[in-house]
Structure I
Amino acid sequence: MPTITSKDGTRIAYQREGSGPALIHVAGAIQHRAIDPTLAQLSALLADSFTVILYDRRGRGESADAPRYAVERELEDIAALIDVVGGRAALLGYSSGAVLAAEAALAGLPVESLMLYEPPFALPPARQPMPADYLPKLDGYIARGDRDGAARHFFIAGAGVPPDMVEGMAASPFWSVVTAIAPTLAYDTRILERAYADGALAQRWAGITTPTLVLDGEATPTELPYIRHAVETVAAAIPNARRRTLPGQGHGPAAEAIAPALREFLGA
């Protein structure tokens, strides 16, 4: 598996498929290549028109990590991947990965297009912001090596998933996937906090001039009721952003459902 070395020396694993303009997937909190087959399926659907890059965010899958985390390090990872594909790329971000992708454009990386699927902001009146002690508690679970506690805290206090649903998740094989990457869940919280910037999300993201498509799934509000309001807020904040809802889809869209929307937006 090829790797690139980020600015801080961290090794980032990726795979490359297809030819044409570059498109980089930026995964969300519970995603990486080995556990989400949708990423590879979508890459295969787009490979006839794009050079598609799938990578494991630091600390996940086959990528390494560093002792200290900062959002800037993940932006440097994206910058290194953009260099690999010739210096310019479109970014497709899912959930908290959509926030990271938008922050990359805002930071001035050479991003030609943004496609943001359901950035998961907790915004009033749809949902109150996460409790002030959410991140310190999450950091505490991780520091103690309590991955199960970290994952439960992330889903219940962070993502707003009902506790009984989390109990069902914890009893399934999926839970081992979550606990394996539990130490990185705090990374996604810090990405969201950077974008919130003390309530200045709309003002900050008004500075994004990159052509942007903001997407959500028709079925997501039954899982995460606050997502629709977050998507509408983001679409309104970014100048000239396009907005699209995918029929029948939830927080994890099927590859065949999202691919046509991406092709239309990118003109391919």
Structure II
Amino acid sequence: MLETRDLTIRFGGHVAVNAVSCSFAPGTLTAIVGPNGAGKTTYFNLISGQLKASAGTVSLDGRSLTGMAPSARTRAGLGRAFQLTNLFPHLTVLENVRLAVQATRDGTHRRGLKLWSIWSDHRDLVARADEILTQVALKAREHDAVASLPHGDQRKLEVALLIALEPKVFMFDEPTAGMNAAEAPVILDLIRQLKQDRSKTILLVEHKMDVVRELADRIIVLHNGTLVADGEPAEVIASPVVQEAYLGVSTKEAA
């Protein structure tokens, strides 16, 4: 279980995240919603270690992650897609996924030299990388340099690398942002597949309410950095205060 207790960050006199206490159980997908500036991404950054909390704690399976660097939190089981962007931008798509798979199988991200061992000696790793590329619909681009990929394919690769690292917690921050109508369903299908593994916890920051309704088991709402609602999707979406003040949609639109 992932848990935050009184998680807080201040920027000068501004409290961007205000004493948020929340726990996230395996086998659930929690959507984190709220208006622009509500603190959603900042809360994600505190959990993943991109920002240092002013107060409060983050723990996973009873182990404190507070104070750990993002890389250490990744090794502990937190996986956030954007942390992996441009891992090796001048290598191919296939090489990037192979390296992520081998890092996972080695059980550490610190054995840098071992990552460059001869791939012919690791047929199982190559097979796993190929499997993941097929899963994210990037097999046709396996020999392209990552830096040459269009935005939509870069987002797919982020998910591929995240899958390769086999985290306990998947964190997606608006995973379909900037993707066209043809590309977005691939990412959403991947998240649906990940939901089927009841040992995994999924957190999703998303502003598209149709996506939230379909995927979420639970919704939490942040406003001005404060947790203002937490519950089942139908209950939270039906709340007038959430619809009008926090989600910016009318009762008719949310019905």
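None of the figures in this text is laboratory data; all of them are computed from the coordinates on show. Small disclaimer: the values here were computed from a predicted structure and weren't measured. Cβ atoms are built from the backbone, for glycine too; each structure is taken alone.
Overview of values
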{"quantity": "Of the structures I, II, the one that 42, 31, 25 was derived from, the read-out being Cα extents along the principal axes in Å, for residues 103-190 alone", "calculated": "I"}
{"quantity": "Highest-scoring label, criterion being relative contact order in percent (Cα under 8 Å, 6 or more apart), among I, II", "calculated": "II"}
{"quantity": "Entry that produces -11500 once helix-only ellipticity at 222 nm (-39500 (n - 2.57) for each DSSP H run of 4 or more, over all residues; to 500) is calculated, selected from I, II", "calculated": "I"}
{"quantity": "Comparison of I, II - label where volume of the Cα convex hull per residue in Å³ is highest", "calculated": "II"}
{"quantity": "Given 4.0 for distance in nm of label points 7 Å out along Cα→Cβ at positions 71 and 239, calculated: source structure among I, II", "calculated": "II"}
